[in-house]
Structure 1
């Protein structure tokens, strides 16, 4: 019997638009379907993401793999095509893919190269060293052009701008200035959104140790766009370390400059798209009913806007 972890089942209830209790109930049967169809054998406890179930498996030829089952959401529906485009270059390799045989639920099954799930970049004690590793992987990922059919940053950015007026009405008065600033940055760049294949969610926990290479990225939410839109998830990793330096703005700029230089980006465009990512998160927070915007995100925005 395939076990659905309790935390995963709770997430399915928390995000019913993406999954829900019927998804939880169907998962064991769906998992067994693919174990049989692809001749796989489970060899370890179930793991999970936010809404996905991941099973460590062994293939018929004896090689290790991981079976990932997930509902199709706006963010992850392009994961398979993105992984095929990258073909293991700096990221986990896709071995097989199929849609789920589950009436009433869109989803997909991904058979992935097995990585060392217990060891992420969070295990690297030196934060800047971890940032360098992450940046080197991201530089390899964004070299690839986005294939046809990807979500486009152009559409996402325009959608954010369309949402700003309503968000301004709901936002705390002290936060409205930041919405205006970030929206202004996006307006300047929306006409040049870029065409690279972006990971969208590359932070320390989404880089795992591997056998094929020391480190590989996992769990992309691919879209076509400017690499500057991919920086923010790594900038606020280990925020306590940033605060502990006693100079938050300087510590943020050190991280930002490391990534910009490592990726060979235009610094001003990277600032603008990072502010766009702050705007995206702010709009989500307001939609979710948060009373104030995230202080860490605003500190990053402030550090990038007011560099000496």
Structure 2
């Protein structure tokens, strides 16, 4: 089976490459090979390679910068899935679109089910919501939403917090935004399992899936755990003191959902994957992070 992977140089892309199942011929495209802001290039890649699946793990993920670059965010996060879907409709291929908890407004205070209406707060969430809508125009498409993704490589909250724990005696981190950290390792497994289900043709096969690690956390909780487990893994000599902040105390250009936990129960059953608690997944990721020299 031939799979065209976008975002191959990113943290999820690298995890997907490392965990590629047997029998998958992978065409790995980073930004240098495929500009997701160019719909003609996206379509051309489909027509050239004719993959059985496009696994669209690439995205514009700069949440705050998206507020000042809405055209680029929408081109990458909305335009690319639309171009892939249109081209795949001609070639007979399928699409797995990776999306985000930011398509919800976070106001309901309970985990979001896959079938709930979209209501993003900012440009990033709106651009990812547009990508979902565009992707699902293709009959052979699935959307897999996730949250707070991090891994042992790339730019992410975990690696940033490790650096700050190392450099500062105290860190201030927002404590009134709740969701769930998700390891690139478990997310990659869910992506490959979603592709392994085949086309979502049967009525009992969901087109929208939710995947995160188990449990719930605030960014403050996550930062504290990174310090504790970072010391245990030998990455830190000591953990910084973490001070809880409110979102008002730490204003950002983009408004973020205050509660974006995803209800993954039905999706986990459909994928046949057991969830791992986020702290256990974090410990595994930290075991792979190289100590600072």
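Values quoted throughout were computed directly from the atomic coordinates according to the rules given, and no laboratory measurement underlies them. All of these numbers come straight from a predicted model, not from anything done at the bench. Cβ atoms are built from the backbone, for glycine too; each structure is taken alone.
Values computed for the structure shown
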{"quantity": "Label whose coordinates, when mean count of other Cβ atoms within 10 Å over residues 17-24 is calculated, return 11.6 (choices 1, 2)", "calculated": "2"}
{"quantity": "Which entry (1, 2) yields the derived value -0.63, -0.82 for log10 I(q)/I(0) by the Debye sum over Cα atoms at q = 0.14, 0.16 Å⁻¹, for residues 177-272 alone", "calculated": "1"}
{"quantity": "Origin of the value 34, 22, 18, where semi-axes √(5λ) of the Cα gyration tensor in Å was derived from one of 1, 2", "calculated": "1"}
{"quantity": "Computed -10500 for helix-only ellipticity at 222 nm (-39500 (n - 2.57) for each DSSP H run of 4 or more, over all residues; to 500) - originating structure among 1, 2", "calculated": "2"}
{"quantity": "Entry that produces 16 once relative contact order in percent (Cα under 8 Å, 6 or more apart) is calculated, selected from 1, 2", "calculated": "1"}
{"quantity": "Among 1, 2, structure where FRET efficiency 1/(1 + (r/R0)^6) of positions 73 and 113 (r between Cβ atoms, R0 = 25 Å, to 0.05) as derived comes to 0.45", "calculated": "2"}
